[in-house]
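None of the figures in this text is laboratory data; all of them are computed from the coordinates on show. Keep in mind that what you see is a predicted model, and the values were worked out from it rather than measured. Cβ atoms are built from the backbone, for glycine too; each structure is taken alone.
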Structure I
Amino acid sequence: MHVVRLANVCKDYMLGEQKVQALREVSFEIKDGVFLAIAGPSGSGKSTILNLIGCIDTPTSGAVYIDGKDVTGKTPDELADLRARSIGFIFQTFNLLPVLSAAENVEYPLLQMRELGRAERRKRVESYLKIVGLSKFADHRPNQLSGGQRQRVAIARALATQPRIVLADEPTANLDHKTGEGVLTLMRQINHELKTTFIFSTHDKRVMAMADELVRVEDGRVTVFGVQREGQWTWKPVAKAA
């Protein structure tokens, strides 16, 4: 099953009086449960694709489907609800609230889910902090944690809403090599065990090597789509969606 599908997506921005084409007829599908990397040079359009999948932005033309539903025409409130319940976000700058503890940061997105009582929220917080190995650091604030620990809190926060999709924008960019490798291994383990779909925007060759699938973007177009099985890559032709 495809959890994400982009069909002939174009995205234009106005830079002063000049129109900039960030994406040009981008079409591809993402299967449920994959570990996928969107790679390309700075300015290629990979972060724009991530923003469209995350319902943070909307395309100029074409359609974006999440779980088989076209989200292009949804209202801002409908998109916000979809993000809150179906999509988790991990950022390179962690984006933790400095005045909250690790546990409170993980709980924060759950406060929007009114059907969850305090006991259920606490249970989820404890569960996901345990998954990322930070149970003993629940009461620590971000400034009391290392970069790797802060990124693990961000991972726990992204997972706490039990989303179908986790979007990770350069999640290893602010981490040293060893710490970044540990965080990637953790996300891959979570992908295997929880079957959560991970979609990365990245320059990191380690992410690309670890990925099940790779989308390469240049000048706003998808140039390569690859599938890796047992260490061997198969490269698929890129075609327009019908």
Structure II
Amino acid sequence: MRSVTAAWVGNVSAGLAHAYRRAMEQGIPRRIAVRDHSNFTIAQALLAGALGAPYLPTRTLLGSDIPRANGTLLASTSPFDGSPLLLIPAITPDVTVIAVQQADADGNAQLLGPWGVSQEAALAAKGVIVLAEEVVSREVIGADPNRTIVPALKVVAVVEEPGACHPSPLQGRYGRDHEFFHDYHRATRTAEGFDAWIKEWVTGVRDRRDYLRKLGPRWQQLRISVGGGG
């Protein structure tokens, strides 16, 4: 990774992202460039990409330091009243990865709960990889099409992978593993601790199934009855 374009990078409720800060501030293991956004303007950039527009205008960042830190946002004026504007260029990812409760084999994917900017990110991308808690029939998807967040024509791969969001939650399937975030936070205070954590939880497990087995009872406690939200 050479650069990051984001509104915020951190370890959610656990605190700062130590590994990210080491890369950005000290170049460990390599230096990365950062293009700052606000939560709103990152959504605008993805929406512009989804719409096929080159940019969207905003006023929300005027007077802040984010335009200077970002370097790609352009100052402009409204053609209607001459008031100052900031132009947010579109973001069009090569690939967007989204996690959903269910999808069919074609890639029609349904997400229950808050969508955030998942749909904008998916529609802005050249291709989408869907991580589905389960692959269901076309008839199941077709019975409730309003929940479909991305159509099959955008999808390049469907991966049936229960527990793919852990330690984050997936509504109606499993809750958030708060302690896991804190474990990671403590481990990654040093580069050596980060390396040890990667060996234990990433390179040291054969696949996702092995990862969930390693979690053991902790994973079972997080799971929610499908009847409650799926």
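Here FRET efficiency 1/(1 + (r/R0)^6) of positions 15 and 87 (r between Cβ atoms, R0 = 35 Å, to 0.05) has been calculated and equals 0.80, so which of I, II was it run on? Before the final figure, lay out the partial values.
Numbers: I: 0.80; II: 0.55.
For FRET efficiency 1/(1 + (r/R0)^6) of positions 15 and 87 (r between Cβ atoms, R0 = 35 Å, to 0.05), the value 0.80 is produced by structure I.
Using the calculated result 28 for relative contact order in percent (Cα under 8 Å, 6 or more apart), pick out the matching structure from I, II.
Working through the options, I get structure I.
Quick check for you: by mean count of other Cβ atoms within 10 Å over residues 7-14, which of I, II is greatest? All intermediate terms of the calculation are to be shown ahead of the outcome.
Working: I: 16.8; II: 14.0.
When mean count of other Cβ atoms within 10 Å over residues 7-14 is computed for each of I, II, structure I gives the biggest number.
Quick check: 149 is what I get for volume of the Cα convex hull per residue in Å³, calculated from one of I, II. Which structure matches? Working shown, then result.
Numbers: I: 140; II: 149.
Going through each structure in turn, the value belongs to II.
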